[in-house]
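Values in this text are rule-based calculations from the coordinates and carry no lab data. Everything numeric here is computed off the predicted structure, so don't read it as measured data. Cβ atoms are built from the backbone, for glycine too; each structure is taken alone.
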Structure 1
Amino acid sequence: MLVVPAGTAVALRNEDSDCGCFHVRARRNPGFNGKLAKGEERELVLEHEDTISVVNDILPWMRAVIAVVDTPLFALTGADGAFRFDGVAPGRYRLEVWHEDGRPIRHGVEVEKGEQTKLRLALAPRDSSRLDRDG
């Protein structure tokens, strides 16, 4: 998972020992479908807010998601699911929490001057049949 602000150039690079066939599926940004030899690189400029899927068509376990956002306030969670924003100006915000296998949550947040705002949110799976039988 990679989160970048709109306007970012992202390099798609093959660091594997073999040639890779990569498929970049984007709705609002340029896509790519082709081979990259070992060490070869393809740059994509991501101008628009989007959720982009990147897969290796030969090795399907090699995949990634790129979230292109139109805000300077974004974060990835840690292993424990926690995240933090520092230096947020007081005011009302809309927080969106997303996971590739879950339904997004949109939640209004009020940030008060000099106060710490804490939230506890949980994502519901899109399709419970995709979950492991053990958990």
Structure 2
Amino acid sequence: MSNFCRTKILASIKSLNEIGLVLKKGVDIIDFKDPSVGSLGALSIKQISFFLKSIPSNQLTSATIGDIKDIKIIKQKVIELSKTSIDFIKIGFFFDEKKIKLLKKAPSWYHPGKSGTFSIGKFDLGYFGEIHPNILKKLS
């Protein structure tokens, strides 16, 4: 089980050689990404699937869908990537920042009054805040 009190190390890789290096160092999360293609440079699903076969099954992983501006393509890429065993999918949204709303609501696992939601229109982009104290007690 993850230790929520310790900072995690994420290392981005784009080759088998780099996977070997980060596994030897014991990084917490291996991130499949090609920064030479952009800040959210994506590797192909085929590459990611191949790389996943070369790491322990309990290794936390993440990958990005790429620098995509069309919401329909974003959805399609997320669905494709979710069919792999990636633990975290990273998405970049490109939009007018003035349309972002900060709401004082969040899922029940967050601390009431110490959490919130970033949204655009009807779409919740993400949540932030402290974990609810009752959940923290159960994890202790």
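Work out distance in nm of label points 7 Å out along Cα→Cβ at positions 59 and 115 for each of structures 1, 2, then name the structure with the largest result.
Largest one: structure 1.
On mean count of other Cβ atoms within 10 Å over residues 19-26, which of the structures labelled 1, 2 is highest?
Numbers: 1: 16.5; 2: 13.1.
With respect to mean count of other Cβ atoms within 10 Å over residues 19-26, the highest-scoring structure among 1, 2 is 1.
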Quiz item: For Cα Rg over 2.2 N^0.38 Å, which of 1, 2 scores largest?
Solution: 1
Practice problem: Compare relative contact order in percent (Cα under 8 Å, 6 or more apart) across structures 1, 2 and report the one with the greatest value. | Solution: 1
Quiz item: Of the structures labelled 1, 2, which one yields 0 when helix-only ellipticity at 222 nm (-39500 (n - 2.57) for each DSSP H run of 4 or more, over all residues; to 500) is computed from its coordinates?
Solution: 1
Quiz item: Which structure, out of 1, 2, was mean count of other Cβ atoms within 10 Å over residues 51-58 derived from, given a value of 16.8?
Solution: 1
